[in-house]
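Listed next: structures, encoded as structure tokens.
Please treat every number below as a calculation from the coordinates, not as lab data. Remember, it's a predicted structure, so these values are computed and weren't measured experimentally. Cβ atoms are built from the backbone, for glycine too; each structure is taken alone.
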Structure I
Amino acid sequence: MVTRSRHRTCVEQGWNGALPICEALKCPVIQANDNVEVIGNSEDATYGNVIQFECLSNHMVLKGLSEMVCNDKGEWSSTVPTCEVIKCYAPDIANGAVSMPPKEYYNEDDTLKYSCNRRYVKSQERASKCTKMGNRANWSPTPVCEDVKCTLSLPPTRGTIYTPAGRNLFLADESVTVTCTSGYRIIFSRHTENTITCKEDGKWTSSTTDCERITCGDPGDPLVSSPSRWRRGQLGGTQSYKCKTGFKTTNAQHVATCTSDGSWTPDPLCEEITCDKPDILNAVIKDPKTRYKLNDQLTYECMMNYELLDSTTRPTAKCTATGWTWTLDCKEIEGACINPTVMNGFIVQSNESHVDPRNRTIYYSCNVGFKPSTGGWWGKATCTNGTWSGILECIDQPQCGRIPVIPNTKKVPHSDVYNNEQTVTIDCKDGYTSEKTTIKCKDGEWQTPLPACKPQGVPCDPPPKVENAIVKILFQNKYIDGFEVNYECRKFFEIDGLKTITCENGSWTTQPPTCKQYCGKPGGTGAKILILDQLLERYENGNQIDYTCISPYKGPGGKATCKNGKWHMPDECKASCPDPPRIQNGDFTKELIEVEGVITEVSYQCSRQYTLKWQTPPKCLRPCEISTFDAEYNLKNLPRKDYIAHGEEKTLRCKEGYYHKFRRFPQRNIREIEVKCDDGEIQYGEHIPICKFISCKGTPISVR
């Protein structure tokens, strides 16, 4: 009621008051969550108005009713729904069960895993997922278990009989007998009858339920190059075939056979000529593949610190019909260094390619707060005999590296790292002394001045020179008191006197020795010359020996004299060998010649198209000229000039319509004649290569 009074009174002037007005009751304004979409007039709804609700997110569903109605009391028929994340609950499945353990609830897109009882199967193979359906979450498709059934197609195919007949649906454990009529067999089987049973998974115990005629058609293999069309083969029939380039037959005889299952064997008929990735020892293949095709090439390289067994061979290989061409393994490089690890630092290698790993150089530096133990802010290391020559170590900034080089100190083991404030004692060599005997590490630097080892007593000048002698020490301007020097004579000289002298109070103790010359055993003793006197290791100047020559060396022999460390012989022993024999249609090359100029080894080679036969002396066998046949021989495509080498065979073919006859079998005609070359003479056997025209009513038999 809009007006306050529900009553009106009839007075003299008419009805008093205002006319009462009635209007529909309003329902309260709907307050919904932000994720709920309100459809309808939610703020001015009156009796009978309907408000609908949906979730704004596709990943949420309504919790509550999707509709509300404003009733005659001005109230909503239900509470405002809310939106919650999509959840599904485990369903009750007749003749099945949810796989254990079931979850309390499932989120959106979760898959329900369930199984059916024995003799039941899932109605759909598609997995059931928790999905939003309208405004509710449910399983789609609905998980249902149904009876297991096996089906048969009716009517049966030609040549197939089912017992019992007329049925196409069978329950689990029910059986059907499949019988093939004459000329048919069960597909994929060699039998003409088979009993199949419906299994609990709804499938027959046999993969086939039909019979087919036993024939083999065109295999339709795109890899077969010939024949272009296959004739339909009967059981056991054969067919010769070839494969396309790059493929090979899987049958060594290149023959396919029709089998009882209606297919050709072997299967497949052709296979691609491929090579598996080779295993090359200690090498890495560039851009490797699991399998390579015919004529594919690969390149490989040796791993770091490895090299090819033969440095003259290229590191490549080619896939051929018989496998990979020969590949070489890699061997470890002697004296190579492996990459070191620098604690608290890093390495920068040279960018130069093909650097010898035995002479590699690397540079290194240290992380923040560290420094190289060798000093400076970077270091260098070189590979020498398999070991890095530099010190690859980073130390703390307050620490010190190796002790500086102090001349004339004893070589004693020292550490590579010293801590701050650490003191080290220095020992001078014998004959040297130093006022300061310690050195101290202070804040990463060795304190100066450093100890200085100075010689004691009076030093000596360099030792006196001896002709034809050396001393194996480093040359110095001064040598300390007590220093010893040893002299050694050159080859073919021997020492005379004391070989050792000593520095005492600025002078050398004794006179140096001298070197006297001598001769050793004469060269070629036992091989070229025979010493007739007693053989000695050394001979003095003027000594003489008698000698004679040893075969095949020739000479009169005589008396040899030792002069100034060399033997002088009046007559030399010289080797001799006759000149190698020359051959017709060939020549020889001198392969090995001794110092004296004597030829000891030659190799023979024949002129072009001639064949070398090894005998004494060697012989060059002549080729045969095919083009010598006259035109009346009626040979096909005979070249103007053609040669075949000794021992080679060639097939000559008759022109079209011409045939060659056997002597022993004149009724047999051939189109091809095999000939062979024998030292310039063509050998025909009984088949002289003459072809004649043959005309007859029938078709000639072609024999190859």
Structure II
Amino acid sequence: MATIPIGPGAARVLPEAQQNRVITMDPSLQSRGAQQVADTVQRAALGFLDQRQKEDQALARVKASNALFERETQISTINSDLAEQVRLGTLSHDKLEEAYQGAVAKLEPLQVAGLSEAEVEGMGLAQQRLQLAGQDSVRKLAIGARADAAKGDLATRLDMIGKEAAMPGADIGKLNARLDGEDVDMAGRLAYGEMWPARKQEAKDANWTTQATQRVVQARDGLGSLQQIEHDLTAADGFYAGKLDPEKRNQLLSTVTGRIYQVKEHNQRQAEMREMKAERVLAQMDRQAATGIPPTVADQQRWRSALSGTSMAGEYNTRVQEMNEVQGLLRKPMLDQQQYLDTKRRQLAETGGSVAQINNLNRLQTAVDNNLKLMRDDPLTFNAMRTGQDVEPLDITGIATPEGQARLAEQLGQRYDVVNSVRKAYGPEVARSPWKPGEQAMLAAVINQADDATKLQLFGTLAQSAPTGADYAAAIKPLVADQPVTVLAGLAKFRDLKGADGTDVPKMLLQGQKILADKSVPMPKENLMRAAFDDKVGAALVPGTPQREQAYQGFKALYASTALAAGKAYEEGDNLDRKTTEKAIELVTGGISERAGQKVVKPYGMEDKAFDKAVDTELEGLAKRTEFPLGQLEDMPLSPVPGKEGIYYLLNAGRVQVDPKTNEPMIVRVK
């Protein structure tokens, strides 16, 4: 049955009821039970209060422990912040402890509620120990900061002394003596301790090294200064003996030795280059002498300066005298120049001469030869050197306008006047060319790229300014020497050649040349063209000569342009058209006639009857003058005189017939 517990281990107060029995209650037993219950409740209450008090005390001790840990952290943070300020330089070492005390004083007091008196006292002691430990750390930090400050001050002092040591003329001994001062030594020991003597010696060595390095820099290319530094670095009594450590001395010595080698090599090369330049200057003086023009004062000063200090310095005065001799010789007439050279050569052969005299004679001969070649090939430059006045540069920019053509013709006319005056003074061996070498190359390039109209305009301007056909031919041939058809077109432009039907020969020649070059129109084969030309011309033009080949090239060009104008078309293997062939032959040669059974070239555009009549008249006159039988003269073939249109030699058995009375060639003039 259920029971009511009244405490731990309480015994039952009611006896087990027996069935069919009546139970009666004992009042004393009831009172004792109630008392037991009350005691139990009181004991439980007291145990609870005691447990509560123990828990509160434990919690207070935990809080106090946490507060101590937090205070330790706070002090550590203060120390870290102060260390950072010292590192950054915002707090000096002598203010560290004061800053620490101030920071600690600002901390909140520790909470000790709930602790016993003994525990409160223990908390105070623990807090004091933490603050003292932090203070010790700050003092250690101050000591390190003080040493760092001393290092910084010493670094500044050493830097200033090092910079002063790098100044020219610095007294390194006096500068190094500053490092031996009592104050500096005390600061050094504070900063570096036992390492200060070594650090000081290193600074002194660095100052000596700086001075030696400055001396090397200042020496530059001074060989004597570099050699003195080498002695100071290596000799037992050298300036740097005992002042530099071996490593730095060896480094400087390597630099100085290498620089000495470079300076010696540089000086050697410079000397050799001055000798080479002196040779070039002497050659320039020789070339100047060959011109016949006195050198300018500036040239003479430049030559003297270039030769000074070389092995050829003594040649200057000698060369100037020889230059004056050359110039005087070149101003003489050509015949006198050669006679002068022959006289000197004969004197040397008879009496002998030194190497210098022989060289001078050779130099004179070379100058005369070069001067003669310049006169023959480039009369404009020759005249400029002789007179000191040059012709004005050509202006071909306006060749397409009448004004530009007139201006160019005027310039060319002046040039022809100069060239012909030189020819008159020095003879027909002087070239007729109105061009200077650079202009000739420039004009040749212009003509090569110009269209046909521009070429004809330029040829026309040249024709207007040229005094004679020979002058004109001499002007255009160098410009188009590799283009025989263009040469023919230029010559035709000078003579303004036209066919019987008004055909513009120069224009047709250039047009045909273009057709043959680009092969834009089919033409008969080369062998057929050559056969047709040989058949029509025969021996009127001497086979194998440049004149015949040039005429053949002109024939091909004229055939091509004439066939195109006539609308002739050719297929593979077609022969030449007869009328076109005859017209092309007539246009390129002027016409082919026949005398004494041989073909002969007529004057351009002359009819056969007029040609025969003129020849017959000339032969009758020759027969009377030379007393040659007229019939014999009529049987002699005619051969054109080169470069002379309408003038012919009489040939007898293939040779020029000579007038028996004058012993001169017999000539027929039909024009």
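Taking distance in nm of label points 7 Å out along Cα→Cβ at positions 263 and 527 as the criterion, the top structure among I, II is II, with the largest value.
One of I, II was used to compute P(r) over Cα pairs in 20 Å bins from 0, in percent, and the result was 11, 18, 16, 12, 11, 12, 8, 5, 4, 1, 0. Which label is that? Derived from II, not from the others.
Here distance in nm of label points 7 Å out along Cα→Cβ at positions 335 and 463 is compared for structures I, II. The highest value is that of II. Among candidates I, II, the computation of distance in nm of label points 7 Å out along Cα→Cβ at positions 87 and 239 that gave 4.6 used structure II. When distance in nm of label points 7 Å out along Cα→Cβ at positions 519 and 567 is calculated for each of structures I, II, structure II gives the greatest result.
One of I, II was used to compute helix-only ellipticity at 222 nm (-39500 (n - 2.57) for each DSSP H run of 4 or more, over all residues; to 500), and the result was 0. Which label is that? Traced to structure I.
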